[in-house]
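Trainee: Pasting the structures here.
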Structure I
Amino acid sequence: MGGFFSAALKEDCVFDLFYGTDYHSHLGTRRAGLAVYGKDGFNRAIHNIENSPFRTKFSIDIGEMEGNLGIGCISDYDPQPLLVRSHHGTYAIATIGKVNNTDQILDELFDKKQTHFLEMSGGEINKTELVAALINQRDHLVEGIQYAQRIIDGSMSIMVLTPKGIYCARDRLGRTPILIGRKPEGFCATFESFAYLKLGYQDYMELGPGEIVVMTPDGVQKLVSPGKRLQICTFLWTYYGYPPSHYEGTTVEDMRYKCGKYMAQRDGLTREDVDTVAGVPDSGLAHAIGYSNESGIPYTRPFIKYTPTWPRSFMPTIQTKRDLIAKMKLIPVHELIRDKKLLLIDDSIVRGTQLRETTEFLYESGAKEVHVRPACPPIMFGCKFINFSRATSDMELIARRIIAEEEGEQVDRVILDDYADPDSSRYANMLEKMRQKMNFTSLSFTRLDDMVKATGHPMEHLCTYCWTGKE
């Protein structure tokens, strides 16, 4: 995953760029970069942030940077922004998204015998460099951006910093957001809307799917109108969005609260069934509060996440290390666990490793029962669009592993659809197998229709691919 921020001001933008980008630290933990344009031209810095926070790594750089135009990016994968020199002139580019047809694109570009790429470790190509190469296939920058978005199988939102302004392009179907903020000194563009609030900006506009604008200190000019089809990622609200952010008019915290409320209405548990409701920090907390308030079951925090040095559980690149740190971060409050029947709400179950270990430590801390209620349906398909998970195969997903045990790895799509149907016997069997494997007292997932209702948007405006496999 990743996030970006840009600023176009009548004064120096480095302060806003530094803190605006830092506000996206929850979205990526491997690479970060800043690029500015000023009287001395372009200046750029990129650092590895795996073992040190963004602010620490860039504290020296911002003292040496100066400019009124700038873009910043935090990424879990590719180093960026990149500086590119082409027939469009020199520009800096940052991207958010996923490219599924890299090999096909490379073959087509290599056929022209005029392109080369620098290989990263592991032999991979920097996806932002690939996007720049596609942009450079067209005579005009905007046409190049549209061409790249059209050719890419996946999703790609783009920011391009030029000496004249910053081009902001939301991906064709709007799976990831770009919002514009305004203040007297100029404008900013951001993935997370809350990132500009403390910097003095007010909400100005949100780009529609496929919309392209150019942002200068004096205004925002629309270059390409938004398309009609919207497929914004529902996981924005359920999991990786920051609580005060809003997308398409719906705030993350409010959606999670409503999701928990609808879950309680569907579940029907009472204070006789469980003693307390708890959320797995941090993204499960609002879901749990909504459930608690609706059901009347008290809300408690039986464990606290230690956040000063471990902001996210996916910080290490090795899965086993991420699982260990996820376990290390949760500190139990034994008085709230011992002899209690707990109802535990997490944002999702992906592989199942972390929640199983969380349940084990609750039992070890004296819990009598642990009932689990994930705030979204079982994840059946790896994401094709925004890299929210490092899963490289559907078989890494616990739901698909259970289905494979029952049906074999090669499963007909009709059968998969049946497993995704919460009213089917196959679905009920899958949940029971999952409950047994993870040692839960009971297990029930939020239904897709309840989760969609919590967003306040119609199903046709949402991407639900990871649950349904339908684009």
Structure II
Amino acid sequence: MKLSFHGADRGVTGSCHLIESGGKRILVDCGLFQGGRELEVENAGDFGFDPAAVDIVLLTHAHLDHCGRLPLLTKRGFHGEIIATSGTRDLARLVLLDSAHLQGEEAERRGQRSARRGHGEQPPQPLYGELDVFDALARFGRVAAYGAPIELGQGLHATFLDAGHILGSASIVLEANENNRTLRVVFSGDIGNAGRPLLRAPVTPDPPIDAVVMETTYGDRLHKPIAPSVEELYTVIGQTFERGGNVLIPTFALERAQEILYFLHQGIQQRRLSNAMQVYLDSPMAISATEIYRRHEDEFAPETAQLFSEGSDPFAVPGLHITREVAESEAIDDIKSGAIILAGSGMATGGRIRRHLQHNLWRRECAVAFVGYAAAGTLARLIIDGAQHVRLFGDDVRVQASIHTINGFSAHADQRELLAWRERMQPARTILVHGDEQVMRAFAARLTGARVEMPGPAETLEL
């Protein structure tokens, strides 16, 4: 068995790992590189392998940095089968169509700027379009059920296990019978943060494990516990409403939006929050994702599943307004107090949250609560780091609203959880991916006496 690395190698995005075994070429994930303009060249570049020679793609989950280049893979010749869980299939359709739409919009904007400059430059082209997405979606074949082995070829099987990260997320155990022995290799995908209200805790594969390819996103730090984080959110809401302002929550559409709705629902049920407050879910993608979550009650944690079985929808917050249309979104900015506004994007790099910030960030009575990761260089990170002024739609906006960073809502396992997940398997080899290099080194230092590897781009290992 050979394993080569073509993304998320000493970096966080673009997960893509190729296995060659038993005459099959199997890809685990095919993600988009995210974070800056310089990565656009990498996204459009060569995969490092022939897409037409790939037989099967095993998809761990539907985040863009794990599935975002599947349409490009198909566009460049992949005609094999994509295998994923039911939840991942549903969310991937939503995520990939949104990605194609945003790429088309961005290409159009750049083309208009180029035309105004009059340089006669070739109009930029999106990485892929909606037709390419539909071609990729047509390659989805067998549906993976948690814990049920799927035959990939002679003596080659894959078993998807619940990773507890987002709906449908999975770790994958690949078993290959070679030379009269079974080789077992685990691909972690993204490991979830245990103890969350919506999804079950991550499942750890049973030993023996020959090698584990594992993520290290938060391999150097611990998360704040969820209970005080929820308490902090309730406090921010209460204090802001007392001042006569609005609360803005930049929100990731998958998992974070649904989790915040759940805690708002619980806050009202427990009389911690007023049932007279107005909540706006102002993200078409988050709205659709929430509808998909409702279709998969069987994947929820027991307490949340019980709520659904009793006819109580934990996402149905009293006073909730669903705003798909642009005109409805714009009307929210006429509201001066008593509103909670959940809008994308989570890092404020685009989406409707930027307009809401333009209308509320300068108001001392308002608050902005960041409940997710904010990468360096993003508007969210600038505000968190104390910027006094930011540019929004050509305006110089003064930052006078109260700013809150609530760190306990992460959907990723922290260092303690990652170490415990690996420890239970006792793998012979540990291969670290999906993390900044300095984070990987900090995590590797905790694995004393173990064989640890941190492959670089295009590097190949024999197992």
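Trainee: Looking just at Rg/Rh (Cα atoms, Kirkwood Rh), for residues 50-281 alone, which of the labels I, II belongs to the structure with the highest value?
Mentor: The structure with the largest value is II.
Trainee: Here's another thing I want to ask about it. In terms of FRET efficiency 1/(1 + (r/R0)^6) of positions 154 and 402 (r between Cβ atoms, R0 = 35 Å, to 0.05), which of structures I, II is highest?
Mentor: Greatest value across I, II: structure I.
Trainee: From I, II, which structure was mean count of other Cβ atoms within 10 Å over residues 10-17 = 19.9 calculated on?
Mentor: I
Trainee: Which structure, out of I, II, was log10 I(q)/I(0) by the Debye sum over Cα atoms at q = 0.09, 0.10 Å⁻¹, for residues 186-353 alone derived from, given a value of -0.43, -0.52?
Mentor: I
Trainee: Hey, another quick one. Starting from the value 1.00: which structure in I, II was FRET efficiency 1/(1 + (r/R0)^6) of positions 410 and 426 (r between Cβ atoms, R0 = 30 Å, to 0.05) calculated from?
Mentor: I
Trainee: When Cα extents along the principal axes in Å is computed for each of I, II, which one produces 68, 46, 39?
Mentor: Values: I: 68, 46, 39; II: 71, 60, 42.
Answer for the origin of the read-out: I.
Trainee: Tell me which of I, II gives 0.35 when you compute FRET efficiency 1/(1 + (r/R0)^6) of positions 218 and 362 (r between Cβ atoms, R0 = 30 Å, to 0.05).
Mentor: II
Trainee: Of the structures labelled I, II, one was used to calculate relative contact order in percent (Cα under 8 Å, 6 or more apart), giving 19. Name it.
Mentor: II
Rule-based calculations on the coordinates, nothing more; no lab input. Here the structure is a predicted model, which means the values were calculated and not measured. Cβ atoms are built from the backbone, for glycine too; each structure is taken alone.
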